[in-house]
Structure 1
Amino acid sequence: MNFNGSLSELQSILETLGVRCHWEHKGAFEVAVIDDGVSNLKLNWWPETGVLQLVGDPEQRLPLMDKLRQALASDPANPSP
């Protein structure tokens with residue numbers, strides 16, 4: 001999965017999906033730590049390449065990954081490569 005916009009645009013997409021998280025800068029990438037009190041999900045994003053990686057328990061990860069994929073596909077600011 002890729003996202004080629006800005007950090008603030010990605011944050012806005014997650015807010016639109018109702019995802020509560022806090023962000024941490026980790027050198028070459030940014031991490032959204034999901035604050036839902038249930039899962040251990042983290043969204044890693046490398047701005048230079050646009051690569052997005054959602055990690056954590058598949059039971060929580062897969063539904064969020066589907067929602068995120070749909071949101072990114074419909075975002076005109078994020079054209080597919």
Structure 2
Amino acid sequence: MATTPITIEVDAEAAKAYAAASPEDQKKIQLLLSLRLRDIALKPRRSLEEIMDEMGEYAAARGMTPEILESILDEAE
């Protein structure tokens with residue numbers, strides 16, 4: 001499969017984890033991201049509200065609270 005490099009912004013922890021991964025694990029991460037991006041692009045378009053709801057459910061399932069989110073957003077300013 002031919003590949004084309006792209007640049008995306010991720011949070012610092014994700015960047016550190018990727019940089020610390022072995023070259024083999026980096027290739028696996030690249031493949032997973034490529035497949036996920038393709039999947040997203042080929043799915044029928046969803047509304048912004050649907051996407052935000054899904055992201056909120058995903059974050060909540062992993063321990064994100066409104067307080068934590070507010071703290072993160074405050075740090076980004």
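Readers should treat all values here as calculations from the given coordinates under stated rules, not as data from a laboratory. Since the structure is predicted, the reported quantities are computational estimates derived from the model, not experimental observations. Cβ atoms are built from the backbone, for glycine too; each structure is taken alone.
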Worksheet item: Looking at structures 1, 2, which one was Rg and Dmax of the Cα atoms in Å calculated from, given that it came out as 11.7, 35?
Response: 1
Discussion item. To test your reading of the models, identify which of 1, 2 gives -22500 for helix-only ellipticity at 222 nm (-39500 (n - 2.57) for each DSSP H run of 4 or more, over all residues; to 500) when calculated.
Written reply: 2
Practice prompt. For the read-out P(r) over Cα pairs in 10 Å bins from 0, in percent, for residues 13-60 alone, a value of 22, 35, 33, 9 was computed from one structure; give its label from 1, 2.
Written response: 2
Worksheet item: From 1, 2, which structure was distance in nm of label points 7 Å out along Cα→Cβ at positions 29 and 45 = 1.3 calculated on?
Response: 1
